[in-house]
Structure P
Amino acid sequence: MDVTDRHIVALDLDGTVLRHGSAGVGDNPFGGVIDDDLGDAIRTIHNAGHEVIVSTGRSTDATIPIVEELRIRPDWVIAANGAVTLKRDPLATRSYRRKHVEAFDPTDALLKIRPLLTTAHFSVELADGNFLYTKPIPAGTLPAKQEKVDFEDLLGVQAARVIVFSPDHHVEEFLSAVESLGLTHVSYSVGRTAWLDIAPHGVTKASALEVVRAKIGVNPANVFAAGDGRNDLEMLRWAGRVGMSVAMGQAVEEVQEAATHVTASVEESGLLLALRKRFPELLK
C-alpha cells in the first residue's frame, strides 16, 4: 500500500466493537460479543495495510485477549484511556510490551474526592500494570493482578489511572459531585454509570494516538475513529479535525456532538455500517 493511502483506524472496544454479552462467551473471558461480519471487516481493513489501533479504557490484561479474538496483529494498542501504549514485539507472535506509560501521583485527586463520595469504591492501576482496590470494582476490563488494600495505600503511588465507582449514586448526582470538585492537573472522564476514570494531566486516547500517528507518518486526513463514551470525546474531536470520527447511536448527546458522523447503535451494527462508508472499496 502507498504510504499516502494508509489510514489509522482507532476503535474503542466496549459499546463500539463489542456489544453486550455474557462474560466467558466463546474465547472472550472478559465479556462482550464481536459480530462475525464486523470481525471480518476489521480483519479486511487490517490485512489491506491500514493501521487498526484498538483504543480503550481497559487494562492491558483485558485488552490483548480482545485483540487476539479479532485475529489481527496490530503494531500498536492503546490501553488505560491513553496512559499505556503497547508495541507488538516483531519477534513474537503474541507479545506486546509497554512502549510508553504515563503515570502520576493520585494523592491530591483522591483526597478531594473521598469526602464527597464516602461510600465509593476506589482503585488504582499502577504504572507496572498491577491493580490496588479498596472495594471490588465490576470485573471485565481490569488487570488480572489485583490486591485489596486500605484507602491510604492508594496515596503516593505511581498510577496510570484511578477508578472511582460509586454504586450508591445516580449518574446525574455523581456528575454533579465530580464537577464541583474542580479537579486540576489530571484528565478525567465520567461513564454512563457512576464511574470516574482519572488519568495523568493531558493524557487521553487522543494524546496517545497522535504520538503514534506522528511516529508512523499517517496523514491526519487519513484518520478514522469510532467510540461511544465520554472517554472517547477527545479521540473523536482529534480524528474529526480533518479526518472522520463516528459516534455510536447509543452514545449520549455530548459524545455524538463531538463526532463528525453518528452511526447506528452497537446492537444495530453501527460500526460495521460506518466502516463500510469509509472503506467502500474494501467492504463491498
Structure Q
Amino acid sequence: MSVFKSGSRALITGGASGIGLAVAQLCLKHGMRVAVVDFNKDTLELAKSSLNGDVQCLQADVSQEQEWKSIKEKVGDVDFLMLNAGIGGKGTWGDSEYFQKILSTNLFGVINGLNTYVPSFQARSNAPPAAIVITGSKQGITNPPGNPAYNASKSAVKTLTEYLSWDLRENKGVSVHLLVPGWTFTGMSGKVPGASAEKPAGAWSPEQVASYMETKIRDEKFYIVCPDNDVSEETDKKRMLWTVGDIVNERPPMTRWRPEFKGEAEEWMAKQKV
C-alpha cells in the first residue's frame, strides 16, 4: 500500500509554491487531507486559491522551534511529512547574517520538524503506511564552489535523513526518503509565484519532480535524485563518484572545479560507466 491514498494526512513545509505546492496538489488528487506550512503570507494566499480539497494553510517560521508546537496542535499527527522549506542566497566568510539565515531555515527548519514529529512516527503500530520526505540538494552532495552556507545546510540535511532512515528501519510501514531535485523551475530559479515567466528548456517543472518522487517512494527508494532536461541520471552519478574520489584518492577537495584537475576529471567521466 502507498501513503498516497484517500484519508491520509499530509504536512508539507514550504508548501505554498514550487515543489512543495506541486506535492500538495498531488496529495489532494489522491484524496488526502493536506496542511501547507509556509512563511510567505502572499504565496499562502495564492496557494489557498489554487488548491482544491481538504486543505489547511498555516503561516509559520519553521526555523523557530516554538512555532512547531503550534503547528502540531493545529495539524495533529500525520501520515506523510515533507520537510521542504528552504531558502537560497549568497554570501561569504565574515557575513554572519548569511550563514545564520540559511542554516536557520534549511537545517534547523528540518531539525525542528523532525523533533516535533518523529516520536509520533516511532509510536505507530499497525497503522496505515507513512512516509517522511526531506528535500536536499545536489549541492549538498557534490559541493560546488560559491555558496558555502547553502551547501553545508543541504549536506547536513542529507546526513540527518540517512540517520533517520536507520533509526526508523524497524518501524514497519514508515519509510524515509531524501528528495534531491535537479534544476527545477521554482522561485529559487526564477519562477516567482503569481508571475508568468516561461520555464527554461533545461529545467523540470515542480510537477515533474512531484511525480518522480511519488514513483520512487512506491519503488521504496531512499535516494530520490531527480534528473532534469539538461543533466541525466548517469551524469549525476559520475559527478557524485568523482566527488567521493577526492577522499578515496587523497586529492584536494572540490577538484572538479580546480583547473589543474579539469582535464583529468573530464576524461574520467567520459570513460566511466555507471
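Here FRET efficiency 1/(1 + (r/R0)^6) of positions 50 and 178 (r between Cβ atoms, R0 = 41 Å, to 0.05) was derived from just one of the structures P, Q, and that gives 0.65; the source is P. For which of P, Q does helix-only ellipticity at 222 nm (-39500 (n - 2.57) for each DSSP H run of 4 or more, over all residues; to 500), calculated from the coordinates, equal -14500? It must be structure Q, since only it matches. Here distance in nm of label points 7 Å out along Cα→Cβ at positions 146 and 202 was derived from just one of the structures P, Q, and that gives 3.3; the source is P.
Readers should treat all values here as calculations from the given coordinates under stated rules, not as data from a laboratory. Computed from a predicted structure; not experimentally measured. Cβ atoms are built from the backbone, for glycine too; each structure is taken alone.
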